[in-house]
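Just so it is clear, none of the values below were taken in a lab; they were calculated from the coordinates. Source: prediction; values computed, not measured. Cβ atoms are built from the backbone, for glycine too; each structure is taken alone.
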Structure 1
Amino acid sequence: MNDAATHLPPGAQLLGREWLGFDASGHALIRFQAQSAFTNRHGTIQGGFLAAMLDSATGICALAALTPELTAVTKSLDTRFLKPARVGAITAKARVTERTDRDMIVQAELVDAEGITVADATARLRIVARR
């Protein structure tokens, strides 16, 4: 596991990100804590926070697949909002679906405490050397 995958920058701290490891099917599991401060006028989690969770999950999944001298930056994040998300724990399941020397595609979904998929995304990332 890449050390950078467990480092918590301020944005990850805000989202309550917690690395859980890999499940039996090889998906990276990352838990987030959706706070009441993240809600919109409907009382559900605002889509921008869900997109941030998906971006964080796909990025951390990519880092877990790379050697320590490499990192990845998001080029695009195609996000779909499927169901309203509530305050509380939201778990991301992410996996690398394609990889070349320079690029990686990672897919992720966000699942609420009741097992409902609330959003998903496909991220295209560029692999670069760490500075």
Structure 2
Amino acid sequence: MNIRVYYEDTDVGGVVYHSNYLNFCERARSQLFFDAGRSPILSDGHFVAKHIEADYIKSAKFGDVVEVKTALLQSRNASFTLLQEIYRDLERLFTMKIELVYINFEGNIAKIPDSDREFLATTLQ
């Protein structure tokens, strides 16, 4: 997914503020569902972040167009782990591993429904 860096994404020096890289990745994860005509909020629950490892390699700046790439690293019964990387052209700027856990609407960790697990596996190859 391509994202344009706007002034609101940057600090006073025109450099993307560190937390906005997480926002860009979140937007890309949601867009995967929207592109398939689905919602990231599933019929019986939704995903929440459990663990994040992030590396800031180089800075994106005001006006840049960056690309967020997302790949499935691991899938379990109630969670999955993604690798998300942000690039400017061919230059990697940011990388993140994120573990997302499925939570039902009662607030409990639950097994990811099979149809949603299949969607994730095919969409995040």
Looking at structures 1, 2, which one was distance in nm of label points 7 Å out along Cα→Cβ at positions 26 and 90 calculated from, given that it came out as 3.3? 2
When FRET efficiency 1/(1 + (r/R0)^6) of positions 34 and 106 (r between Cβ atoms, R0 = 25 Å, to 0.05) is compared over structures 1, 2, which one is greatest? 1
Which one of 1, 2 has Rg and Dmax of the Cα atoms in Å, as calculated from the coordinates, equal to 14.1, 44? 1
Quick check on the output: 3.0 is distance in nm of label points 7 Å out along Cα→Cβ at positions 58 and 74, derived from one of 1, 2. Which one produced it? 2
